[in-house]
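Structures for review follow.
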Structure I
Amino acid sequence: MPKRVDPDLQRRAIASAAIAVINDVGLEGARLRDVAKAANVTTGAVMHYFDGKDAVLEAALEEAVRRILAKQDRARTTSGAIDVRTFIRGACTYLPIDAESRLEWRVWLAFWGRAIADDRLRALHREYYAEIVTRLVALLPSLRQAAGPTPSPEARQRCADAVIAAIDGIGTRATLEPELWPPERQRETLSHMLQPLLTEFATRQSSD
């Protein structure tokens, strides 16, 4: 009896293989046969699940984003208020500080370059960012002091935008200059940027 294959798991396995290939050769150099080899399947099997190279590459981006959102979901499992240092430690997990996250960042930045001249891909990036920001906005109220006011939606949006901008900046530098940006430097720099921002957010009275 033939072995049953879960289509979703197989698509994710191929997408993960594509991430590894993009990391090695970039978007333009990625070939379907290389993705198939990395996934330990045939090229025909790849084509069974995807409608061509672009679909495979976009699945790689989707998989990278899925991993980012999974990190956010794990952070949201914490109930009640959290302090600023705990929040920053969680934010540091988004940086390219280990092998897996470095792969994700290389894929993310590779698609940034293509999105400049691709309206559809730029719209896809915008959707992914919106989802990341939405989840971060939902997490930010856990920073407020127990006796303090609930921050306004506008204040949460501004804070989320600033947090993501800081992560993007450090992550981009560290991805392009890994020898100059080891994990400890990334963590220290992000903490230096976020500590005053988040402390003010957690303690101030809402003026919106």
Structure II
Amino acid sequence: MSTMALEDLRYIAVEGVIGAGKTSLAARLSQTMGAKALYEEFEKNPFLEEFYENPERYAFQTQLFFLMSRYKQQQELHQIDLFHDCVVSDYLFAKDRIFATLTLNEKEMKLYDGIAKLMEKDIVKADLIIYLQSSTSRLMHHIRKRGRKMEKNISEDYIRALNELYNDFFFHYTDAPLLVINTDEIDFVHSEDDYKDILFEINNHSSGTRYYIPHKS
């Protein structure tokens, strides 16, 4: 079975729970590959900070805004010649449903589901998904360390529940080649060796799912 080569990948999506480092890795990969970076515009969501303060009241507005924003961004991929250019995104469109499952009530989910299914038919498929897996405690450490105002009211219970849903989602994911990287013992932002190890794993991936669990003494 042939392995992937970084230079042959046209579209990579990096995923992970809040605080996993997906934007940081997407930025490094886009620089390495000379690729266009496509970042989730979470800071433009006018409901997000209020959602973290009062999830039940602002869940649907927050989720619908994200769904529309992500869909609009994904349409930009249709304008890019993916035969000659490459894109690295810090999110996978399908992950929107993970948040919806956690935050919406039954009636809201039914409405959301109808809209999302129409949009999902028009989404470009990634050549590789990278899922940054992390423990809840490490995710909370990163969230607190970066100190974003809108995230100040995120609870550990919320991140734990989200983390469990992410792990379940990607455990069953088969729509594209998937590289799962456990990040609890690495720092690809500040360690060049850790980043090079990730590049090695990408270059040695083929089809299906591959797990990379680094162990450091």
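Each value in this text was obtained by applying a stated rule to the coordinates, not by laboratory testing. Note that the coordinates shown come from a computational prediction; the quantities given were computed from them, not determined experimentally. Cβ atoms are built from the backbone, for glycine too; each structure is taken alone.
Of the structures I, II, report the one carrying the highest value of percent of Cα pairs over 12 Å apart, for residues 121-160 alone.
II
Computing Cα Rg over 2.2 N^0.38 Å for each of I, II, which one ends up highest?
Result for Cα Rg over 2.2 N^0.38 Å over I, II: largest is I.
For mean count of other Cβ atoms within 10 Å over residues 25-32, find whichever of I, II sits highest and give me its label.
II
Of the structures I, II, report the one carrying the highest value of relative contact order in percent (Cα under 8 Å, 6 or more apart).
Largest calculated value belongs to II.
Among the shown structures I, II, from which was the value -15000 of helix-only ellipticity at 222 nm (-39500 (n - 2.57) for each DSSP H run of 4 or more, over all residues; to 500) calculated?
II
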